[in-house]
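In the part that follows, the structures are each spelled out as structure tokens.
No lab work stands behind these numbers, since they all come straight from the coordinates. Bear in mind the structure is a predicted one, so any value in this text is a computation, not a measurement. Cβ atoms are built from the backbone, for glycine too; each structure is taken alone.
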Structure I
Amino acid sequence: MQRKYLAKIFVTLRPSVLDPAGVAVQSSLKQLGYDNVDSVRIGKYIEVIITEPDERKARQNLDRICDQMLANPVIENYRFDLIEVESQTGVF
């Protein structure tokens, strides 16, 4: 039996990689008076619906998808949350 899973994927730059967009946002926040913001890092959020027979297979395929397409493993880290969704509920 096939199951549908919603993957909520978070891609962020590795801590050692400079984040110019984050620096720009932090600078703008300081100009707006938010002196209490010590650091800003910008990332990506992606949702994917995947159909697989079980959660283990879904996780394996999502790891490959993230490594090959959604994240640059040299400079980015990723993590994902996986939630089984009911295909008949009209969710996606």
Structure II
Amino acid sequence: MKLPIVCPSCDNTLNVSQMKCPSCKTEVSGDYELPVLLKLNRDEQDFILNFLLSSGSIKEMSKQAGLSYPTMRNKMDDLITKIEQLKNNL
């Protein structure tokens, strides 16, 4: 199941309020903000994962995706901008 990160009612970022150990059933409750990378949507998270798996080579990523280097670089720049905005809102 996909982790929801955005409120379906108002589009605000969701916080974590409860976690449970599947082994011993211990529960932890509170109001915890999601880490920055979990605030990204699935496609953005996959982009970062692919970037790491291609050893940080945008050229390799563009080749694998069948996109031009400038297109892939623009996607990277857009993602960097979004991550900077998310970090500044912490």
If distance in nm of label points 7 Å out along Cα→Cβ at positions 17 and 41 is calculated for I, II, the one returning 2.5 is structure II
Here log10 I(q)/I(0) by the Debye sum over Cα atoms at q = 0.16 Å⁻¹ was calculated and came to -0.79; which of the structures I, II was it taken from? II
Which entry (I, II) yields the derived value 2.8 for distance in nm of label points 7 Å out along Cα→Cβ at positions 33 and 65: II
Suppose you compute helix-only ellipticity at 222 nm (-39500 (n - 2.57) for each DSSP H run of 4 or more, over all residues; to 500) for every structure in I, II: which one lands on -14000? II
Origin of the value 17, where relative contact order in percent (Cα under 8 Å, 6 or more apart) was derived from one of I, II: II
Among I, II, structure where distance in nm of label points 7 Å out along Cα→Cβ at positions 49 and 81 as derived comes to 2.6: II
Entry that produces 4.5 once distance in nm of label points 7 Å out along Cα→Cβ at positions 9 and 73 is calculated, selected from I, II: II
